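Just so you know, all these numbers are worked out from the coordinates, no wet-lab data involved. From a predicted model like this one, the values you see are computed outputs, not experimental measurements. Cβ atoms are built from the backbone, for glycine too; each structure is taken alone.
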Structure 1
Amino acid sequence: MGFRVVPAAYVLLIDAEERVLLQLRQGTGYRDGFWAAAAAGHVEADEPVFAAACREAVEELGIVVEQRDLVPLTTMHRTHANGLEIDERVDFFFACRRWSGEPRTMEPERSAGLGWYPLNALPDPVVPHELFVLDGLRRGDLPVITAFGFAA
């Protein structure tokens, strides 16, 4: 069997006060009890990553994001180094500063709530690979392409 990766899209909503919207994960089986991007999920078959990001914003937050308002931040090649295909990832992170509607929890079984946080005062804990991106965004030194979870 060949090597495969699972693509995912992350939308980091940033408000006028330079705060990011995060959700507290619950009931997902992955990093429950951790804060994470408020809108994120797998890219579906035959779906461009920009469309996936917009779809996730609707599904998870009930807001409309236009593709033209998605600003690419970084693409992360990520592994859990456990040999499972589901844990080999390519994550596309976008910033978004404009949307229609008021963000709200659309999947209460998967989210214990939402909160706006300054990049220099994030809640604890944050999903580690997402914290890496948020810290790079705060510092202003986020590379276009990153790798996470690999041995040095």
Structure 2
Amino acid sequence: MANIEDVLNLDDPIFRGFIFYNALLILKCMAMSALTATRRFKNKAFANPEDAAAQKVKVRTDDSVERVRRAHLNDLENIPIYFVASFGYMLTNPAPALALTLFRVFTAARFVHTFVYAVVVVPQPARGLSWGVGYFITGFMAVQTLLHFCH
């Protein structure tokens, strides 16, 4: 079993990958807020009366804004769970190549999911496949952690 000091070591490629890819995912989530705001202003679609009044428009929804909001919500439903699962997975002393591949593929899948959902709408199954890749990676990590620590 790995010691926590060994896992949380900046010389460990798994921990460095964990920090790097999680930082990318955090920035991606933050970018979704900015993308939502940009779409709201572009389409003059504000959800709150005070925001609409400041722009001299009425409160209304817009399909483009709602797609971005749904993509962002999907990130907020999936990425925090992945953070926890990937941290637990690091504690199982996984093979570095596998762990780093899982971190990379999850991160890429989340970027692809947003791209095909909210930036350039691509017909299904693109969104479902990109979501599913991340879902199964998170599940794999959680199961490996459970198996490793069950006594």
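Structures 1, 2 were shown, and mean count of other Cβ atoms within 10 Å over residues 96-103 at 14.0 was computed from 1.
With FRET efficiency 1/(1 + (r/R0)^6) of positions 56 and 104 (r between Cβ atoms, R0 = 30 Å, to 0.05) computed per structure, which member of 1, 2 shows the largest figure? Checked 1, 2; max of FRET efficiency 1/(1 + (r/R0)^6) of positions 56 and 104 (r between Cβ atoms, R0 = 30 Å, to 0.05) sits with 1. When Cα extents along the principal axes in Å is computed across structures 1, 2, the figure 44, 33, 31 traces back to 1. Computing helix-only ellipticity at 222 nm (-39500 (n - 2.57) for each DSSP H run of 4 or more, over all residues; to 500) gives -5000 for which of 1, 2? Label of the originating structure: 1. Here relative contact order in percent (Cα under 8 Å, 6 or more apart) was calculated and came to 27; which of the structures 1, 2 was it taken from? Derived from the structure labelled 2.
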